[in-house]
Every structure is written in structure tokens, then in C-alpha cells.
Structure P
Amino acid sequence: MTTAIDLARTPLRDLNAALHRLAPDTNERHWRVANPRGRHAVACGLQVPVTVEIAGHVGYYCAGMNKAATVIVEGNAGTGVAENMMSGFVHVKGGASQSAGASGNGGLLRIDGNASARCGISMKGIDIVVGGSIGHMSAFMAQAGNLVVFGDAGDSLGDSIYEARLYVRGAVKSLGADCIEKPMHDAHKAALHAVLERARLAGTIDVSSFRRYGSARRLYNFHVDNVDAY
């Protein structure tokens with residue numbers, strides 16, 4: 001059974017409150033949200049394994065702090081989609097504005113279109129798959145997880161990166177401080193394939209066409225010779 005909510009008639013606060021009241025064993029597992037009209041914080045803070053389909057564009061912080069739920073956006077998303085995500089699956093079928101997946105701890109964020117600046121900033125275990133290109137300063141201070149980009153990457157990719165893994169198929173405009181290209185061994189191809197499989201994209205593209213980037217580990221401890229890079 002699908003629970004249908006029309007945000008042209010129902011206040012957003014009431015929708016989010018209803019979703020927050022759901023118990024882990026709820027029978028209301030499929031929600032359909034009409035007329036989001038760019039509203040902010042749609043389907044934030046979910047903590048149960050339900051599916052929420054949003055029929056249109058959303059504003060800031062959609063699916064923020066998501067835990068266990070599947071959130072599907074049938075349009076574009078504003079700043080901070082899936083920000084601080086813990087687990088689950090968020091799928092944006094359009095493009096995303098800046099800071100997509102920021103500080104994400106787990107789960108998977110899939111963006112079919114482009115993502116703007118700072119995609120995956122300070123990511124801490126989330127996996128992000130972008131079907132298009134990403135903007136500047138993406139994966140800044142990225143600590144853990146995987147960022148997979150089918151298109152190009154803007155300036156300063158991976159600036160001050162820690163141990164996150166970056167896979168880019170297209171051109172990289174420039175690398176940030178302490179980010180370098182690394183060899184793409186069979187183990188990395190297998191890991192990339194596993195991420196694409198979770199994103200429901202396995203078999204759509206050859207993993208050998210990606211290049212891998214990560215930390216040179218020169219900035220973990222202060223050294224005066226590297227002072228210009230801090």
C-alpha cells in the first residue's frame with residue numbers, strides 16, 4: 001500500500017512528523033510525495049527502512065541525516081542533499097547543488113545528473129556516485145568512503161584529503177593539496193564495481209575507464225617544507 005501526501009494541501013511539517021513517528025515494523029513502507037515545489041528539508045531525519053518517492057524538485061537538505069530509508073527525488077535537489085547521511089539509499093534523478101553528501105557517514109547517494117561545488121566535502125564513509133560532472137573543491141577533507149564520477153571534476157579535487165577514494169572517468173581540472181593520482185589495481189576495480197552494484201549501475205560502464213585519486217599522506221603531520229600547502 002502507498003501512502004500519498006500532497007504538499008499543496010498538507011504542510012511539510014506534518015509530512016516529516018508522520019515519517020518520524022513510524023516504528024521500525026511499520027506497514028506504511030511506501031510513501032509518495034506530490035508537489036514538493038522546491039521545499040527545504042523534505043524527508044529529513046528518517047530512521048526506518050521505508051521508501052519515500054518525491055515527485056518533483058526539492059530545496060535544501062532533502063534526506064539529510066537519513067538512516068535506513070530509501071529516498072528518491074524525481075527532479076533536482078538543492079544544497080546539502082543527503083547531508084550527514086548515516087545509512088540507506090538516496091537517489092536524485094536530476095542534478096544536485098553544492099555540498100551533496102556533505103559529512104556523510106554511510107549509505108549511498110546516487111545523482112544521475114551533475115553535482116555542483118563541494119560534492120562529498122568532509123565525507124566520512126558515505127559512497128557517492130555522480131552520473132555527470134562535479135564542481136570545484138569536491139571531496140575537500142574527505143576522510144572515508146568512495147566518490148565515483150562518470151564525468152569531469154572541477155578545480156582542487158580532493159584538497160586536504162584523508163583516506164577517501166576518488167574515481168573519476170573524465171578530466172580533472174586540478175588536484176587539491178596532497179591529492180594525487182594513484183594506480184588502479186584489480187582490487188580497486190573490484191571495489192569500484194561493488195559501489196556501482198549498490199548504486200544499481202553495475203554493467204553499465206567499464207570500471208577500467210576510471211582513474212583513481214587519493215591522499216599522498218604528506219600533510220598528516222606538520223612539516224615546515226610543506227607549509228605552503230596547509
Structure Q
Amino acid sequence: MLEIDLASTPLRELNAALHGLRPDTNERHWIVDHPAGRHAIAAGLNVPITVEINGPVGYYCAGMNKHATVLINGSAGVGVAENMVSGFVHVAGDASQSAGATGRGGLLRIDGNASSRCGISMKGIDIVVKGSVGHMSAFMAQAGNLIVFGDAGDSLGDSIYEARLFVRGKVKSLGADCIEKPMRDEHKRALHAVLERAGFDGAIDPGEFRRYGSARQLYSFHVDNAGAY
């Protein structure tokens with residue numbers, strides 16, 4: 001286990017050390033203290049290691065993550081886990097806007113609330129939010145699952161493609177071409193599988209959620225829908 005104190009070690013030095021690791025490294029558990037809201041901590045990781053950050057982080061923490069587990073013991077700024085490919089990112093606090101944006105894979109868990117545009121243009125990532133999400137979440141979401149234990153703000157799933165949205169609380173409004181869909185057994189099983197991966201171990205009943213997705217009316221241009229494009 002290696003412990004890095006960002007109060008005395010430059011962030012560039014930490015990230016350079018992380019980027020220099022090989023997949024067979026023995027240095028698999030890193031502790032980062034005093035992050036103090038610095039940006040791009042542990043961004044661009046490409047090895048199966050664990051990075052535990054004790055405190056709040058700034059923009060794009062764990063962005064472009066691949067293989068790694070990043071544990072943030074605090075809140076996160078804009079774009080946490082943005083464009084991640086695989087691995088696991090866990091935010092113990094709240095997340096600012098665009099959490100998990102354009103994510104292609106992996107799992108993002110947020111224990112607090114997520115601000116606007118959570119999961120925007122997601123392309124395969126699974127996102128679990130124990131709190132609520134802000135407006136325009138899952139905008140143009142293409143694939144993956146967004147699971148919200150709390151409420152969702154305005155325009156949920158606007159211009160959505162084939163991502164699946166599960167919300168246990170209230171939805172303020174649905175965006176263009178997003179509708180509520182039946183919650184069949186197959187969807188409950190899929191929801192349960194993601195929750196289990198996120199560490200909830202069957203403690204949450206999938207039947208308490210409602211499912212939302214694309215009405216598939218905007219896939220091809222039609223003049224009657226011109227105002228929705």
C-alpha cells in the first residue's frame with residue numbers, strides 16, 4: 001500500500017506514477033490524502049489497481065478510467081468518471097453535473113445526489129445514484145443503465161436512445177421521446193444484477209422502481225416531430 005499526500009506531493013507526480021504502472025504491478029493499493037478539490041486526480045488509469053482518495057475532488061476525477069477501482073471518500077466535481085471504459089468508481093458524497101458522461105462501460109456508484117446531466121450521452125456505463133439526479137439526466141443516453149433511488153429533475157432521458165432508466169422516486173418531467181415503460185421480470189432481473197454489482201446485495205427491491213426508455217419516435221426524421229429535434 002502506497003500513501004501519497006497531495007499537500008506535499010504535486011498532483012502531476014502522482015498521476016505520472018499511476019500512468020507508469022504496468023498490469024502486473026505489485027503496487028495495487030494507493031491512498032491519496034488531502035486532495036483539496038484538485039482536478040483530474042487518477043484520470044486515465046489503465047491498470048487493475050485501487051486508488052482511495054480521502055477528501056473532495058475537483059473536475060474529471062477518474063475520467064477515462066479503465067480497469068481501476070477509484071474510491072472517493074468525499075464529494076466530486078464536474079465529470080467524475082467521464083468517458084470511463086471499465087472498472088468501478090465509488091463517490092461516497094455528492095457529485096456535480098455530468099457524472100459518468102459518455103461512459104462506455106464500468107460502474108459508477110454515487111451515495112449522495114448527482115447534479116444535472118448525470119449520465120449524459122452514456123454509451124454502456126451503469127450508474128447507481130442513492131440520492132436524486134438533476135435536470136437533463138441521461139440526455140441522449142445510448143446504452144447502459146441509470147438507477148436512481150431518489151427523484152429525477154426536469155427532462156429525464158431527453159432524446160434517449162436505448163439506455164434503460166430506473167427511478168424509485170418522482171420524475172419531475174420526461175424529455176423528448178422518453179416514456180414510462182412496463183417493468184417486466186426481465187427488467188427486474190437486470191436491475192437486480194446492477195444493484196448487486198454496486199454492493200447492495202439484494203437489500204433493495206427492484207419492484208419499487210419504474211422504468212423509462214425511448215419511444216423510438218425520433219430515430220428517423222418526421223416533419224411532425226421537427227420541434228423535438
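Some observations on this one:
- Which entry (P, Q) yields the derived value 3.0 for distance in nm of label points 7 Å out along Cα→Cβ at positions 48 and 128: P
- Comparison across structures P, Q (criterion: distance in nm of label points 7 Å out along Cα→Cβ at positions 8 and 192) gives the highest value for Q.
- Computed 3.6 for distance in nm of label points 7 Å out along Cα→Cβ at positions 72 and 184 - originating structure among P, Q: Q
Every number here is computed from the coordinates shown, using simple stated rules; none is lab data. Since the structure is predicted, the reported quantities are computational estimates derived from the model, not experimental observations. Cβ atoms are built from the backbone, for glycine too; each structure is taken alone.
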